[in-house]
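Structures are listed in the sections that come next.
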Structure I
């Protein structure tokens, strides 16, 4: 399939359990990791919700300066994601690497109170995203390894739904803090740091340790096997299906405008007051939350290629509305609904597709390869979009991204087409 096959069970007993309707729909490990992500996302999205306005309006950053920092914030994790994935597979302790990543991100939150210049802010954001890079692949590997192959879409959908609940609560908390506190931005950064520590504690106390998640799912643990070598992880690139998946993720990422720019464009296009700006991510998160599980389940049934490309079609429609739709009261709701649909159809579907491609002992490394290709592409997109906005204006910059997305999605549709398909 590349991203196209409907999932098939890795083991016959998983299929039998599914037919009998026995066994949990979602593994307990997924629910606990979802709780950790929920809490952590409250912390992260509090910062993300106010950061664009804080940098552009309060500190006076240009679109190019903001694009540089936004690229750092969203793309630098790619530089360490491969390291985190490989180390998790090598030491066979996904919880340890995920815990280090969550802990590093939590430590960086208070430093935002001290940073003000481009260099200082860039350093703090880079360290915070380093933590995200370390934790993402090991966390997703724990989800994948604790779930039968035919339920990967549902499992990642449940996790992303819980994660998105935090993404909804974060902007709401930031909005309330900004209205209530005198030093609003400092208060947001301080509360964010406290919430991030709580997420680390939940991970340490309640997420199963080495091998326990796989045992709970009825899978063999890798005890007694030699450590995974770097050469084995790099050999994954020889898999045609993995190369196709990573290449298409990068290709589409090159034309995916970052969330922060989408919200800034929407604010200007619809004339939204600055005080309501932190609530814009809430709209995306609400739609994501509603659709994550049903869309993930749909991807398991009808094919992940269809759902994945459909999500990018929704994003392209959102770009078109921002470019040409009249500034009516309905515009923000339509754009945010399409934005949330895009994430529901892509964010969990992409890692779910790896269950049938990458061996279990290299699952974190495979997730890291695909995630890195996408993150690096989005990093480049943020830099390019910020520069284009500075030179030509926001409209031409978005129009260029829309044309690029249409072309890249067409290419991805051909590359991800099932073997033997004639159309």
Structure II
């Protein structure tokens, strides 16, 4: 096991696979005893159990804003900060701190959980303060920061340069995608000043990276130490974030109105706080009436595809997407696919989807937006969980595609000899 993952095995044994998700969570029978490990010695969050809980007591605990993992025969498991743990103890609850935190299975220890993503992003910003700046576009449903890394030569200045947005992990179980965003972040900072092409892109672009749009769902997916195949966010029964965007939301049979469906679109467009925050950030980049973000790649797994709008219709063109624009989408998609051996196609060639980020970014903002469906090419549920040994190979596989994409970000129609 890697040294990054010192905390897992004991927690996995304690919690086990019988844990059930709770739509509303947390409070137990008060007790004045203390945990075996002092919270003052902890940084970040730790994992706790409270035994003998009832629905009423779990609800009360949830109001301390802890991160609920699940309940098994009345034993509630959750993550809490030292301040939250102290407040719960003061209120009379007996917290037992697990000896080790829950995490990815040991065999996949090189994947980054949310805390490790946060630490990696903070390190990138600290190591490259002149070209990298970390901020948050806001909070998830369970109050996690949605981290945003900016990379540019004058990072503290809002320059008049084309902006490119990379988004990862709208779907919780797609853990390879944050690794892709982290690779882009590390590559375009570590190689700045030594790699001519990368230096040019950083000097002439403003690059924005959101490593995880759905951190709550991601943490829930690995909370027991084994995979749950969880897709949605953690709001109620969960919303499929990539069916919750506002362009033609729920229009065309490409999402579900059932709360139990994997593709539940939510009760209304942008009902999920995560999609609201992405929306607000993108809207904020309209400066002087002009959208500064010119291009986007939204990374998913799996199938090894490059997809472009529209997803809601099988027609190649539609309102706001003419034949010339469609040709530019298709040509650049095909050229990127030549570098990574993915299959390029219009999104609806896969199946009809509505309320997606690609359709919204293009339909509302004219942002050239693609989805990359990463490794593997096929598979069942196991396709969402490739072994961590493939992370370097499968993220590096997209280096050339990302570089090509960035080179055309100032004017995608140039790929067909067009003008902007």
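Using Cα extents along the principal axes in Å as the calculated read-out, with 72, 49, 42 as its value, let me know the right label among I, II. Checking each candidate, the match is II. Source structure of the calculated read-out (distance in nm of label points 7 Å out along Cα→Cβ at positions 372 and 388, 2.7) within I, II: I. Say we calculate distance in nm of label points 7 Å out along Cα→Cβ at positions 172 and 396 for every structure; which of I, II gives the highest result? Answer by largest value of distance in nm of label points 7 Å out along Cα→Cβ at positions 172 and 396: I. Which one of I, II has helix-only ellipticity at 222 nm (-39500 (n - 2.57) for each DSSP H run of 4 or more, over all residues; to 500), as calculated from the coordinates, equal to -24500? This figure was derived from I.
Could you figure out which one of I, II the value 4.9 for distance in nm of label points 7 Å out along Cα→Cβ at positions 92 and 300 was computed from?
Numbers: I: 2.8; II: 4.9.
This value belongs to structure II.
Tell me which of I, II gives 16.8 when you compute mean count of other Cβ atoms within 10 Å over residues 132-139. Structure II accounts for this read-out.
Between structures I, II, where is relative contact order in percent (Cα under 8 Å, 6 or more apart) highest?
Numbers: I: 31; II: 15.
Max of relative contact order in percent (Cα under 8 Å, 6 or more apart): I.
Read the figures in this text as sums done on the coordinates, not as results from a lab. Quantities reported herein were computed from a predicted structural model and do not represent experimental measurements. Cβ atoms are built from the backbone, for glycine too; each structure is taken alone.
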